[in-house]
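Read-outs: derived from the displayed coordinates by stated rules, not from any lab. Nothing here was measured: the structure is a model prediction, and the numbers come from that model. Cβ atoms are built from the backbone, for glycine too; each structure is taken alone.
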Structure I
Amino acid sequence: MERYLRLISGSILVIILSLLLRVLLNHLWRPYVITKWYREQGIHGPKYKFIYGCYEEIMKLTSSAKEIKMDINSHDFTPRVFPHFLKWMSAYGKTFLFWYGPIPQIFISDMELVKQVLSDKAGFFLKADTLPAFEALLGKGLVLTNGLDWARHRRILSPAFTTDKLKRMTRKMTECTRTMIEGWENRIEQDQKRQIEIDLNDQFLELTADVISHTAFGSSFIEGKEVFSAQKELLVLAFESILNATYPGFDYLPTKNNIKRWRLDRQVRRTLIKIIHERMEVRDDGYGNDLLGLMLETCMNGGKESNNYMSMDEIMHECKTFFFAGHETTAHLLSWTMFYLSTNEDWQARLRDEILRECGREVPNADMLSKLKLVNMVLLEALRLYGPAVQIYRKASQDMKLGTIILLKGTAIAIPIAILHRDKEIWGPDADEFNPLRFENGINKAAKHSNALLSFSFGPRACIGQTFAMLESKAVIAMILQRFSFRISPNYVHKPDEKLTLQPMSGLQVIIEPVNI
């Protein structure tokens, strides 16, 4: 017995020493070697700290920045969202090294370097590694997959977003919007002042959830409500998990938050299975022409060895991706567009005139919406200054050259969209101002760099749903402006906040009344 105890004790000691050696290698020696490598190339940055890297400094700066209250006429929220990047840019220049735990990150704000990364077709720059909590939220679909899997998914899903398919979706978009507007009209009729205050951010979140449920999955907001509710909780858990990411394996321990995340993930999966099974039971000649139908077609009819095959698990992941992306991003684009119009009566009037000229008081169709040039310009400017995505991350798949920099395999690349969208060298001296007319001659001529608008990214991995989002946004804005005028409420506090997407921290309170035409 004593011999066995000595063997067990010896084995435990070896395991402890191995873990300690691994920690020392990953958290001390490796950061020292990598820092030296980049420093010799003239790339500096904030000091690496054991285990945490630069995380403590990031949290300290961003926590203080949350208290900044902006003027409603100011559109530069970067001091609130990126105080650490602004500080480090001032100290180290437009390219620097920082650390997220033991992971090296190269910050780039040179558009030529950004173009090289986002235009990559060979798979040199992959999607950066994702925490399990974010994967539970987004699903390992188009947004997070890499390589051949990503190419296969993109090929299968692309037919759902053709121009003809999107035109047919317009009717459902306008029907959902009409339901929302009728609710406003009923409330206004009951109000003595014939005006009401609405939190538009909440309204748009529900509206876009209804639209994506109907157009992509053939269900309704009621059926998908469990998914949206669970994803809302998962979003909170995902951000809370960021602190624990510096501890290897922490996301897999049975902590209170992890157990809650696993429960919510199971809940989402059960709801998606129910939606999928209902579709399979009622099919006639096929599974439908929407996104879910296309995925089921490939799963049921394609062989596993086919380049056009998706497993049921992959369908689940894509459903998560599109439920979240089609819901959150479009809702916040609508919110920020309405924020601007609520504080700018001139542009509100100009857009209404265009909408009434092209659409009258009719429910707009896709052809009418395509003629709304000013609406499109305002949406593009909203995307520039308040785009839902404020940064993009990639990862070097191998040692490679980026501009004059020799990147080491595994180095993450941080592209600060919000900072680049305010770069006066790219956008001109009025880069901090809301000026839709800069897009008068199209996106490619709006700035000194043709790829300067990064809201939907560009290159091979540009957002597959960007046309869908723009069409839906045009329809909603057009229908609102046909019927209502609006102004920002005194209760609104201008605090843009980044929680995976950029959103109003305390909602978007707007006063709405019927328009007199």
Structure II
Amino acid sequence: MAVIDFFDRGRAINPTGVAYRTDDEAWTFDDAGALSCRIAHALLGAGVRRESKVAVLSPNSPSAWICVLGAWRAGAAWVPLNPANPVHENIRLLRRFDVEVLFYHPDLADQVARMKSASTGVGLHVALAAGTDDVALEDWTAGRPDTPPPVRFAPDDVVAVAPTGGTTGEPKGVMNTHRSLSVMVAHQMMALTYPAGAPVVNLAAAPMTHTAGLFSLQTTARGGTVVIVPRATPECVLDAVERHGVTELFLPPTVVYRLLDTLEHRTVDTASLRYLAYGAAPMSTEKLRAGIERLGPIFLGGYGQMEAPAAISFLRPDEHLIDGEVAPDERLRSCGRPYPLVTVAILDEDGAEVAPGRTGEICVRGDLVMKGYYKDPERTAETVVDGWLHTGDLGHRDPEGYLHITDRKKDLIISGGFNVYPSEVEQVIWSHPAVQDCAVVGAPHRDWGEVVTAVVELKAGQDVGEAELIARCRERLGPVRAPKRVVFVDRLPRSGNGKVLKREVREPFWADHDTRI
């Protein structure tokens, strides 16, 4: 199945229904489908070939996402660019992934001008609207056919090259295919079920360059509506839920926390919500429990990474409950059971499967797994071994088959010869009512090698001292795993999709290797 087939399925179900909506505009399936066809014909006319790289640089926007659909319809591979990235980083991505065509929002024309002066190799620039020195999308596609071009697709054609990692070195480009994204959508449709005839309204609030864009595919496959807002602030999210009757959305945990804080002071009709999906980072069980009590059993936990996109396992809303009550923390800390179209194993350093309850590396095999890293056979061979994707995540399975992520291998702290998993410490710190968010990292120490260090962001108007948080951790975790230092910051560094950037949290402590704590 080709990834564009999911949109076309929705179009066949609901041709005159609204596929994409903002506060100011609405696109029916027929309108969006026709534009995607014109874009595809224009790309082919410009010399785009099978698996040519086409980038889109824009904030959340229907026309920007329709450009992605058009690229897929032409057989091209989408390279997502985050407008929040520094310009030099996006320049590096354009060069690294051999991008030939760049669609961009006119508001970002100054950034694009800098990219042009850097000689990125992009041969064609198309603005989403008039007002720039480049051709506007409407003019560029004028006169092109509204019907799909005769492009043949193979299941293993690359349809997306997603940047990941590479903050200090060459970025990796995860190559996903029609096959891997089709499995992703199938798993999401299994996890998010609806009665016949029920409305399906997705809210794309997090950046569509990340999970929110891919998450929208299962919505359009059902003939549902994707409501697009410019940013994932609690105010934008809650206004859209109430105004448009949103039934599902994805948010990173940090935004969920702020949304729950906002709901303490604001009354909002959230009755339409069936699914609030969370992922991309560990979730505080304390805040998850509060969310279930406030919004009901609508939370959907998920585990994936771009190398096996967004759909390795799910913790369904009903699995957050046991006998009608919110489940114990042990269940809430899990990311659900693996879904049917992948095989998951917990392997030790020698590649042998460990017993249930024992910690090892989470490895995944199946059609969900990426094709490899773009022009990087060495890192591909290191990551995919004998068909197994080595995720780099440490975890275990409990006796009921639920998958638990302990931590990233690279985030493991070894202090005085003891292994400390940051997520365990973070769960305790998150449980304090004054804490908005936190990140636990290892800082250098001359005797212990590393020392457990917590970097904490407090809620507005709240206060707690270092000694109190350390004592809380010592009481629940013991002295080895308790942080020896707590650093308070106004705001933790986050990626474009809201994930805390632990590398940036860690860097100041390691900038001078003579640092002592």
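Looking at distance in nm of label points 7 Å out along Cα→Cβ at positions 130 and 378 over structures I, II, structure II comes out largest.
Among candidates I, II, the computation of relative contact order in percent (Cα under 8 Å, 6 or more apart) that gave 22 used structure I. Ranked by distance in nm of label points 7 Å out along Cα→Cβ at positions 58 and 202, structures I, II are topped by I, which has the highest value. For the read-out Rg and Dmax of the Cα atoms in Å, for residues 50-345 alone, a value of 21.9, 66 was computed from one structure; give its label from I, II. Structure of origin is I.
Here helix-only ellipticity at 222 nm (-39500 (n - 2.57) for each DSSP H run of 4 or more, over all residues; to 500) was derived from just one of the structures I, II, and that gives -16500; the source is I.
Taking Rg/Rh (Cα atoms, Kirkwood Rh) as the criterion, the top-ranked structure out of I, II is I, with the highest value. Could you figure out which one of I, II the value 22.0 for mean count of other Cβ atoms within 10 Å over residues 290-297 was computed from? Source structure for this number: I. Comparison across structures I, II (criterion: mean count of other Cβ atoms within 10 Å over residues 82-89) gives the highest value for I.
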